[in-house]
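Only the coordinates and a few stated rules stand behind these numbers; no lab work does. Note that the structure is predicted; figures quoted are calculated from it, not measured. Cβ atoms are built from the backbone, for glycine too; each structure is taken alone.
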Structure P
Amino acid sequence: MRPLLFAVLLGAVSVFGFAPFEWFPLPVIALAILFWLWSQAGSPWRAAGLGFAYGLGFFLVGVSWVYVSLHDVGGMDAPLATIATLLFCAYLALFPALAGYLYCRLASADFLRNTLLLAGLWMLTEWLRGWLFSGFPWLALGYAQTPPSPLAGHAAVIGVYGIGFLVALIAALAALDWRRKAGWAVIVALLASGNLLRNMDWTQPAGKPLQVSLLQGNIAQSLKWEPSLLLLSIDTYTRLAQQHPAALTVLPETAIPLFFDQLPRETLTALTQQGDLLLGMAVQHRDGGYVNGALAIAKDAVLPAPTIQSYAKRHLVPFGEFVPPGFSWFFDLVHIPMSNFSAGPAGQPPLAIAGQQIAPNICYEDLFGEELLAALPQATLLINLSNTAWFGDSLAQPQHLQIARMRALETGRMMLRATNTGITAAIAPDGRVLGRLPPFTAGALRIEAQGFAGSTPYARWGNALALLLAIGAVLPAFLAAYRRRSR
């Protein structure tokens, strides 16, 4: 029992490597200890139990905001919200459990083979977690390695999963035999090469800088969908837009709780008096369905039929934005307005506005780095529109900002975030936060944004390089196990 409790503690401690704490060496150290425990486990099921315990501690602390979303904001009864959060975290803990089980089944006396096996299994199970059942890649290990971590430089080449592979490789080298000089030489080389790669200019400025005003209305979720308080949203965003004029004004996801065709024309005119507009809003189809949209509208939208470009959110949140088959009963327990969106098509082009080619992504979509690449290299600027009121005052706010920083590193482009309650921010292509608004305040962040052209290696190949690394790392162990069984 003691090793299991220790593994739970290791998982919980790892969360402090992520935002807002960002003690980035902690997850590496905790993972090295977990790997050592696996090497001493003696049986695959013991290793799986240790992996599950680690995952349970990690996710119960790291995604504790799920309870906030379900209970505090969604209105689910506390006991049910607690059970749902526990079950969700237990599901996520199955992935490190799987890595532990497979390692113990495939491990041999070969140090190099075991080291590569640990790194490859860890990355592949993280990637699987980010894909299976529409995916939940939150807290992938690489996210803890945003600047100032030396490993951040590898993001433009192998992305967040590839950085997770390097973290696991470093942990494995330390866990299996920390006295080997060759192992420490590899660790130093990985850190040094990361620092060198951070100085690479993968992309180049495109077009002139433009003034952007990112609006944060701070409308509580409990108030936002009250019909009698509709004017609160309209007045708040209209006032902020007029007080903070810019060439491009950006409103967050579903900023005004109406369908776009219900938006009063005078409101649209007021929002576009000073410059172009990127507006997060639900858009209704003729057949009665609706999408979670981002609409680009040119300045002075007072014409009888203003030119509008739109983007429809592709990657919807299960239980939040669509009903998985057989789960309609779930929505009797929570109160989620507009919870059955239609998904937008793949391959949507960037929106040409304010002299830039803008690739919008809405809320949860920026977790899926490879999916954002469809708009590249044409897109010069990434903009995320989020209604983060669903997360309350929780770890999700700074964690989501850290995820956005990784997207900027991977693509070599600025990432701008306009959120309802925070954290509204502007991020440079090197992952630095150039400016941010305090959460849970109404305001506007005016920033000079620069578009970028060109492609990073990650923008060209996505997760393919990281997957090849991981598959190549585990293949020798699988082949050796196959040969042993064939004898």
Structure Q
Amino acid sequence: MSYPKRWTALAVLSATGLMTVLDGSIVTVAMPAIQADVGFTATGLSWMVNAYLIPFGGLLLLAGRLGDLLGRRRMFLAGNAVFTGASLLAGLATGPGLLITARFLQGVGSALASAVVLGILVTLFTDPVERGKAIAVFSFTGAAGASIGQVLGGVLTDVLSWPWIFFINVPIGVATIALALVALPAERGAGWSPHTDVLGAVLVTSGLMLGIYTIVTNGRYAWLTATVALALLAGFVARQVTAREPLMPLRILRSRDVTGANLAQMLSLSGMFAFQVLVALHMQKVLGYGALETGLAMLPAAVGIGVVSLFVSAPLSTRFGAHTVLRAGLLLLIAAMALLTRIPVQASYVTDLLPVMLLISGGGLVLPALATLGMSGAEQSDAGLASGLFNTTQQVGMALGVAVLSTLAATRTDRLLTAGADQAAALTGGYRLAFATSAGLLATALLVAVLVLRRPAREIAPAPVTAG
């Protein structure tokens, strides 16, 4: 029998997903105002983003497993409570230290709550058709959150003031907690035991946090911190083989759908995030768009992803299967990045950028299909772990994409400037290289989808056509 409050629960889970993604992007538009008001240095300002990303990405896997052990509802409520309190603290902050601390706590709260969301969702929606619709709705909120954040951040900062980008989370967070207490089913979890893998938890959390720190800061000793992070993660894997009750039972990776979907997601989001970040930079630095104008210009992409996620993805997955839908979506994204490799210096929005915005709607096919495949091979007792793993690869993919593609673009731009190109031409040349690399990452994700993700027999044979 289906859980009667499942659709209300979906609204609660989606609201948290939206807040989590939105908070990662809403702050970027307000950063100049924050710097002027709070007194950040240029270097310190980057920690407005980094202080959120490091605990968020580093704690997801641990939080997902703790949800299985202690109860996913309990973890969800705790995460929302921490995030809401930290948002209030951030809005009241008058100095850099307190604001960075609040952003770190926001990242902790986001990790605790979002790590278990998919795990809760797949246990509430047991019917495949309903589950497909639910995942499509949840994927839409995540995909649209970044674009909505840019627009909302500009509006709140210009009309009110920058603290309101944090204050707005408080009433939403309180309402989410209240509804979650009513809508989400209570569960006990497997329980903590004396043999719970504490060492594994320390290894994976420190390894992931140090790894994400290395990616987002790209500091002078990045090679050293990257080596230590890899060593910690290797120690974690070794620990999982020997632990009596491992934090991450390696059986979860035996599923080709789980492993393939996480790998394809990491590659896909590394490529897709180039669109989110680098197209916005091209609009502002080359075309002269303002922050709010940039957010509005990118709105068609968010609307397209939303329409496809909500109304197209689930029916197509039911008809043709998630594997086929994933491949179709990746082809659309590759086409979008291919167009961007030829973007002119003085690009026209209607002829050069709007077609890309429409093709990016392929993300509305890719993200729900990946979520479906990433959760499909996990046992119910591992649902929180699978959810945490899926969210971890998502964050690592985005962080890697920004770090690698931004570095490539900057290096190419410097070389063109040295060769005598003007600023606009040099920036555009750098972005073109990044977009070409992004297309390559998406093509690799498509290769993984073809070679690793095995299509069930029901997807290989075309469905019979019945006479009306």
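Comparing relative contact order in percent (Cα under 8 Å, 6 or more apart) across P, Q, which is largest?
Top value of relative contact order in percent (Cα under 8 Å, 6 or more apart), among P, Q, belongs to structure Q.
Check the numbers for distance in nm of label points 7 Å out along Cα→Cβ at positions 211 and 435 across P, Q and tell me which is largest.
Q
Which one of P, Q has Rg/Rh (Cα atoms, Kirkwood Rh), as calculated from the coordinates, equal to 0.96?
Q
Out of P, Q, which has the highest value for FRET efficiency 1/(1 + (r/R0)^6) of positions 235 and 267 (r between Cβ atoms, R0 = 25 Å, to 0.05)?
The maximum falls on structure P.
Can you tell which of P, Q yields -25500 when helix-only ellipticity at 222 nm (-39500 (n - 2.57) for each DSSP H run of 4 or more, over all residues; to 500) is derived from it?
Here the read-out was taken from Q.
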